[in-house]
1. Please compute mean projected area of the Cα convex hull in nm², for residues 126-245 alone for structures 1, 2 and give me the label with the greatest value.
2. Upon calculation of P(r) over Cα pairs in 10 Å bins from 0, in percent from the atomic coordinates, which of the structures 1, 2 produces 6, 23, 30, 25, 12, 3, 0, 0?
3. Taking 20 as the value of relative contact order in percent (Cα under 8 Å, 6 or more apart) derived from one of the structures shown (1, 2), identify that structure.
4. Name the one structure among 1, 2 that distance in nm of label points 7 Å out along Cα→Cβ at positions 46 and 302 of 3.2 was derived from.
5. Figure out for me which of the structures 1, 2 the number -25500 belongs to, where helix-only ellipticity at 222 nm (-39500 (n - 2.57) for each DSSP H run of 4 or more, over all residues; to 500) was derived from the coordinates.
6. Matching task: 6.6 is the computed value of mean projected area of the Cα convex hull in nm², for residues 54-133 alone. Pick the structure from 1, 2.
Structure 1
Amino acid sequence: MSEKYRGFLIVVISFFLSLVLGGFLIMLYKVSPIEGYKVMIFGALGSRYMIYSTLARMVPILLTGLAIAISFHAGIWNIGAQGQLYLAAFVVAAMGVSFHDIPTAIYLTLGVALGLAIGGLWAWLPGYLRVKYNVNEVVLTIMLNSIAIYFTTYMTNGPFRTSQGSLGATNVIDKGMWFNHISPLSNLNTGVFVAIVAVALIVYLMLFAKHGYEWKMMRLNPRFSVYGGVSVKQNMILAMVISGMLAGLAGMLLVMGDYHRFLNGISPGYSWTGMILAMMVNYDPIGVIITSFIYAVMTSGGLRMELILGIPQELVQIIFVASVMFVTAGYALANKVANRMQEEG
């Protein structure tokens, strides 16, 4: 069995086992697991508006998951997607509260471009220091996360503090910068089309383009890549910048589409969830899309399960963590068996 199909099988079995574990926990509330999961799925996909809400939950997780996947795919570790998201979101919001009476088309274009640019720039810095001076990008991106979050917290409690109450946020951005909601009953907005274009480009880039193949070579064997004529340093920086741009895009969409302002805590860990989902599927972009959708269904439907059946929505997090543990154990076991077979062969 090829490594790709083996990984897919491990993820499927692990998810099934986590659902079984979740089923036992549901039974503690004297509810049938089938009924519990039925309510969960209906709560996420039972109507057009529920589907819209589920897709709205999926977008930031998907973008940050792909941000992590594309950098790891190239052999460079971007742990700084959270900071890139925060900084891009704040700068976009700062523009939205500082400038007015700009034509909507120009306003939206500038907002998207600024989100991409700030996220990419904040990722370029650790990428450049990694290839130029061999600075550990894991430590650097973690530090840059803190800098971005503390900086935006200071700005929203200081110079850009809202004039409406004491909320840790900026004022509402100019309406010309808003992505309109597709439905008044959900947060899904027209910014989703920008996300779709970005996701399609990333899938093409990683799976079908020359850069995607070179990134995979770099991750598997950097020395061989150099002898094969691949510009490893330039490709590492490129992958890091694109990764940051995706995280910045997620932050921009949260401001221009969801909240219409920057909020302290605007991301409740989207990048960390995206990173775990990307690692579960070995950084495969199609796998990230699928797992992001499943996670969005579970978290969206978990709200209805708690409302109807009284089962805490924290059950979703237990299932999620359990699936990660099962995947990790599955990979370790599969590698051990493969190594033993190779030694015996």
Structure 2
Amino acid sequence: MKVLIPSFYLVIFLLFSNCSTNETVIEDVTEIESVYFPPIDGTNWETKSINSINWNESQLQPLLDYLEEKNTKGFIVLHNGKIVIENYFNNHDVESNWYWASAGKTLTTAISGIAQDENLININNKVSDYLGTGWTSASIAKEQLITCENLLSMTTGLDDSLGDSVLPENLQYLEDAGQRWSYHNVFVKMQDVIAIASNQSWSNYFNTKLRDKIGMSGVWIPFSDLSVYWSNTRSMARFGLLMSVNGKWETSQIIPENFINEATSTSQDINKAYGYLWWLNGKNSYHLPQSQFEFNGELIPNAPSDMFAALGKNDQKIYVVPSKDLVIVRMGEAADNSNFALSIFDNDLWEKINLLID
């Protein structure tokens, strides 16, 4: 015998069933802390204590002592945008400026993404589309193989053994673009591309589209054929924070998210630990500046595998760790010996950071 349930009662039953299910789901949801953004103007920056995130406070002083011993000037750790650690050493303070060196290459990457989003450039286009022919000493046929993406991925094929100058006589053909990874100052030609495409100076476009929008300080200072960025440590941390949240500052998308994903992924088949001027951890091999040797293993074994980093001469560092909501900045003199980007200091520093945060 079939039992017929009136439709009215069936609706009531389903309604209460759904409510009960929803209540269970709500109870199981863990509150996620939102990202904090420091004010664009002003010096206030919210902090949080080490204890509030259950870090090992007993390991803080050993870390700070190590940083001071290793010639550090500024050191900042952000968690979800708030300052957990901020210390200055060796006659440096919150207002002091210092050079980013090659860590500033990543600023060029960011601006390239912005300019492409504004349809001023396309990184798949030839560099000569913007600069004209003759910007290298290569033949026109070989020069026109070089794209803007080759500049960003360090795969121009130009000879990297001829010094720092990026004048045409110093940019000589070695291999076809895309066939060789070599750490080369020729990346700076992207700044010329953007200046020409935007019909304004590189520094003006940079200031308007990035620096001023996230409250950075700083200035590009000419050095030989290059410009090197100088700022205080907090400005470096602001840029790291922007990268950690996929290019969005509060409600404004400054750098396109899809471009950041591309820039922080392996950009070519030769050096798996290199994106668009960003260094990538967690890969099974890597190359180093001024070397064609492939090293097996991760770039920085003690660091989280998902970390990507801006690494500059004499240990200028921005570490971005999405899985831990961390941005870590280090400015200063070389920790040990002079270096171009990666050094043994990276792995040793992360050993001490791990003792604090794990």
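All of the numbers you see were taken from the coordinates with simple rules; none came from a lab. All values derive from a computational prediction rather than experimental measurement. Cβ atoms are built from the backbone, for glycine too; each structure is taken alone.
1. Numbers: 1: 11.1; 2: 7.9.
Sorting by mean projected area of the Cα convex hull in nm², for residues 126-245 alone in descending order puts 1 first.
2. 1
3. Label of the originating structure: 2.
4. Details: 1: 1.8; 2: 3.2.
Going through each structure in turn, the value belongs to 2.
5. 1
6. This figure was derived from 1.
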